[in-house]
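S.K.: The structures considered in this document are given below.
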Structure P
Amino acid sequence: MSTQLQTAPADLFDLHGDLVVVTGASSGIGQAAAEMYAAAGATVIVLGRSESRVADVVSGIASAGGTAHGFAVDVSVRGAVDAVLGRIVEEIGRPTVVVANAGIAGGASYLADGRLADYSDAEWDEVVATNLTGTFETVRAAARVLDRGGRILVTASTAGMRTDPMVSYAYVATKAAILNFVRQTALELAPRGIRVNAIAPGPFKGTRIGDGKTEISPEFEAEWASTIPLGRMGTMPEIQGPMLFLVSPASAFVTGAILAVDGGAVALSHTAF
């Protein structure tokens with residue numbers, strides 16, 4: 001018995017008519033996602049702390065034929081995301097997708113200078129404010145404005161799914177907390193027809209997570225690669241497809257899911273550390 005295609009493959013990934021808000025979209029994974037959503041037909045709202053970098057991303061999307069608007073916002077500031085989403089609704093329209101992507105590394109791993117006994121209160125508080133509280137504030141604000149059919153995507157990390165000595169204590173802790181937050185939010189919002197999922201990237205080149213710079217040394221890249229079964233770090237184009245999938249019609253029956261995009265890292269039953 002054969003199954004007839006109900007939707008053309010291209011239509012499964014079509015975001016025309018969607019208004020997609022992405023936090024932390026002025027660089028790295030957030031920028032890559034914003035560019036992909038625009039290429040898929042969405043109007044994209046680029047949010048980031050740096051007004052100049054936000055403007056650069058918006059300009060780049062426009063140059064590629066997409067439609068984007070930008071606002072400077074710091075997700076760690078209480079009420080900031082609520083305020084900017086309210087402004088977006090008034091000035092542009094009601095979002096259909098919100099991507100809570102903003103996050104920071106929060107210092108070195110214990111393999112470097114980030115040993116537990118020396119880890120500072122300031123580093124811990126900054127990461128919690130951005131990665132955990134900022135995600136909470138973004139998802140809560142999204143729940144207030146999204147209608148049925150809305151989608152929320154949260155950027156978690158494989159560091160929240162297993163121990164990861166390559167990143168800081170605060171990063172591991174906040175990313176682990178985000179996973180259960182996503183699952184619980186998915187349960188509450190499912191009856192409203194709103195889907196909530198998380199993507200869990202492993203190490204990717206072009207982010208500021210891990211060493212705080214987008215450009216990394218060959219030595220640092222080799223160190224990361226040694227933890228990955230595929231033997232290398234990911235590249236930005238390799239995160240775009242999974243992030244498109246989780247907000248597109250192709251994932252219409254997916255909610256409460258955690259999708260690892262990590263070259264097989266989570267599948268390891270042991271590490272060399």
Structure Q
Amino acid sequence: MLKKILRKWRSRLGLLMLAAVMAGPAVMVLIGSLMRREELRLSFGAVLPDGTGYAFLPLLPYYPTLANYRQLLLQTMEFYVMFWNSVLQTAGILLGQLAVGIPAAWAFAKWRARWKNGLFRVYVVLMMAPFQVLMVPEYLTLYRFRLIDTPYAVVLPAVFATLPVFILTRFFRAVPDELLEAARLDGASELSILAQTGIPLGKGGIGAVVILSFLEYWNGVEAPLAFLQNRVYWPVSLYLPSISEQEEGVALAASFLILIPAFLLFLAGRDWMEEGIANTGLKG
């Protein structure tokens with residue numbers, strides 16, 4: 001009995017230490033955002049240009065201040081523009097991925113066609129290709145359609161991403177075929193079967209796709225840098241590189257605020273995320 005209790009507490013302690021390590025960077029950003037510039041220089045001056053010695057992080061700021069947040073939220077209108085750009089671009093990507101990915105995944109999973117397995121393998125290969133491989137053909141295509149330096153240059157390529165189709169296909173394959181045959185016998189169309197059966201049974205995969213895609217494109221840097229030259233269309237992920245070295249506190253405050261939407265979405269969809277990961281690994 002005692003060994004069982006000790007084993008339980010040992011596992012809990014290990015998980016707690018792992019959680020502390022994973023949360024460490026976010027905590028460091030929060031603490032740094034509450035520091036004055038002089039204290040930041042004292043703590044992190046060693047990692048800044050021309051710095052010497054060692055960097056250290058106090059448990060709490062010696063003189064906490066909200067000056068960095070005031071400067072960011074009250075004196076930097078560009079931050080609001082880029083934040084709103086990120087909201088619009090990410091929302092457009094998520095809606096587009098669901099509109100394209102759900103029917104495509106349903107076709108791969110449930111339609112009978114000789115070509116679908118080969119095409120699905122092509123999808124898997126494209127999923128493994130990094131952005132740097134696809135950047136040139138995407139740029140040439142967008143340039144041909146005169147979409148470079150517009151928000152559509154970021155949204156449209158991401159709408160046809162392969163990862164959502166891959167995840168949803170694994171989910172839809174787990175839907176019993178007998179259930180679909182019964183619906184067809186009742187006179188239901190393929191679209192109504194997808195809407196009334198496929199989507200409700202695949203909501204875990206849909207939730208996982210929404211969370212994973214949001215995290216990827218909310219923090220995306222490569223595509224906006226490659227396809228957007230006008231700062232008016234830049235997302236908030238490009239705001240941090242544009243901050244000068246003299247505004248370290250503002251950069252940390254912006255970093256912490258950018259983390260909040262992703263953190264809230266993860267908390268809201270944590271159950272869907274866990275179900276999506278588990279089912280993707282066990283079924284299909």
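None of the figures in this text is laboratory data; all of them are computed from the coordinates on show. Predicted model, so just to flag it, every value in this text is computed and none were measured. Cβ atoms are built from the backbone, for glycine too; each structure is taken alone.
S.K.: Given that P(r) over Cα pairs in 5 Å bins from 0, in percent, derived from a single structure, equals 1, 5, 9, 11, 13, 12, 12, 11, 9, 7, 5, 3, 1, 1, 0, 0, which label among P, Q identifies that structure?
M.R.: Values: P: 1, 6, 13, 18, 19, 17, 12, 7, 4, 1, 0, 0, 0; Q: 1, 5, 9, 11, 13, 12, 12, 11, 9, 7, 5, 3, 1, 1, 0, 0.
Value 1, 5, 9, 11, 13, 12, 12, 11, 9, 7, 5, 3, 1, 1, 0, 0 for P(r) over Cα pairs in 5 Å bins from 0, in percent corresponds to Q out of P, Q.
S.K.: Follow-up. Here distance in nm of label points 7 Å out along Cα→Cβ at positions 42 and 202 was calculated and came to 5.8; which of the structures P, Q was it taken from? List each step's numbers first, then the result.
M.R.: Numbers: P: 2.5; Q: 5.8.
That value comes from structure Q.
S.K.: On to the next question. Taking -10500 as the value of helix-only ellipticity at 222 nm (-39500 (n - 2.57) for each DSSP H run of 4 or more, over all residues; to 500) derived from one of the structures shown (P, Q), identify that structure.
M.R.: Going label by label, the one that fits is P.
S.K.: If you rank structures P, Q by distance in nm of label points 7 Å out along Cα→Cβ at positions 34 and 186, which sits at the top with the largest value? All intermediate terms of the calculation are to be shown ahead of the outcome.
M.R.: On the way: P: 2.7; Q: 5.6.
With respect to distance in nm of label points 7 Å out along Cα→Cβ at positions 34 and 186, the highest-scoring structure among P, Q is Q.
S.K.: For structures P, Q, which has the highest computed value of mean count of other Cβ atoms within 10 Å over residues 58-65? Could you put the intermediate results ahead of the total?
M.R.: Working: P: 14.4; Q: 11.2.
Between P, Q, the highest calculated value is found for P.
S.K.: If we compute relative contact order in percent (Cα under 8 Å, 6 or more apart) for structures P, Q, which one ends up with the highest value?
M.R.: Working: P: 19; Q: 28.
Looking at the calculated values, the largest one is Q.
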